[in-house]
Structure P
């Protein structure tokens, strides 16, 4: 496994070990000991989620607040996404900055999104399957977020405006300047 820290403190791109031969392929998706040694993450993943989406869908930007905050390890099983993490830890040197990376079934990269970060992704291919592990359970009452097209964050989601598909919940998210007050 190769681990590279992004320009956002504590946010890592993880490239799992991948083997391919005439029989097919094998991906070592997660090794707790090695993962902890290379990222410093010492929690346990307690929840696994998977979504299937079509091109143009944007999910996020979301987070869980307070004691229900979550660290996430995100990967794509099929298709391709633009995965985005935004540091909203007020004392962080990278507060308010975002990192975006394409995750796909072809590159097998994963993104470790730490507690205190907004997370979201745009779907760049039809029938994309995203899988992610969380180190805390989901509590709807602690969920919060920021609208995908926030002018302060200025994220390029790699989707044409007319092709964007949002949930009703995501349409109602606040702007970053209101979120951080």
Structure Q
């Protein structure tokens, strides 16, 4: 026959009966669902940075057009060299002394502003703005060209062009150790 033990644990008198505790378990399914909903909500509602690009109109090389005469005193030529340095001069190559400079506010930007103001003060009429010729060399980097174009935008240069470098200008870069 079966026997019922009410002694509370066997040999010990007066002991309490302890119930077996089950381990607690938290169901995280709803939390994971909420996390993914929040992630997708914030991904869809944020505005991504739009790429900033500068418009650059390149001429068609197949069509030969006549060139307009421009006073040499209105032109500034920038020769992009190696080692993040550049050389610039006003007027025609070989007739004025080139200046070696760097990029940034105290370099190219300062030269563009000063020369632009000088051209504006010496030339009267609607053609009182400076024309800048940018001539990258084989040793210049793409970053240098982009920096030069950024300076054109910052200083509000109306007319500038990217042109092939001449042999006399390459020689000037070699003389300064920039090629």
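Nothing in this text is a laboratory measurement; each read-out follows from the coordinates by a stated rule. Quick caveat: nothing in here was measured; it's all calculated off a predicted structure. Cβ atoms are built from the backbone, for glycine too; each structure is taken alone.
Points to keep in mind about this one:
- Entry that produces 7.9 once mean count of other Cβ atoms within 10 Å over residues 25-32 is calculated, selected from P, Q: Q
- Entry that produces 29 once relative contact order in percent (Cα under 8 Å, 6 or more apart) is calculated, selected from P, Q: P
- Origin of the derived value 0.00 (FRET efficiency 1/(1 + (r/R0)^6) of positions 33 and 121 (r between Cβ atoms, R0 = 30 Å, to 0.05); candidates P, Q): Q
- helix-only ellipticity at 222 nm (-39500 (n - 2.57) for each DSSP H run of 4 or more, over all residues; to 500) from the coordinates reads -2000; which among P, Q: P
- Source structure (of P, Q) for mean count of other Cβ atoms within 10 Å over residues 17-24, computed value 5.9: Q
- Identity of the structure behind 10.7 (criterion: mean projected area of the Cα convex hull in nm², calculated), options P, Q: P
- Comparison across structures P, Q (criterion: FRET efficiency 1/(1 + (r/R0)^6) of positions 65 and 97 (r between Cβ atoms, R0 = 25 Å, to 0.05)) gives the highest value for P.
- Computed 3.6 for distance in nm of label points 7 Å out along Cα→Cβ at positions 41 and 161 - originating structure among P, Q: P
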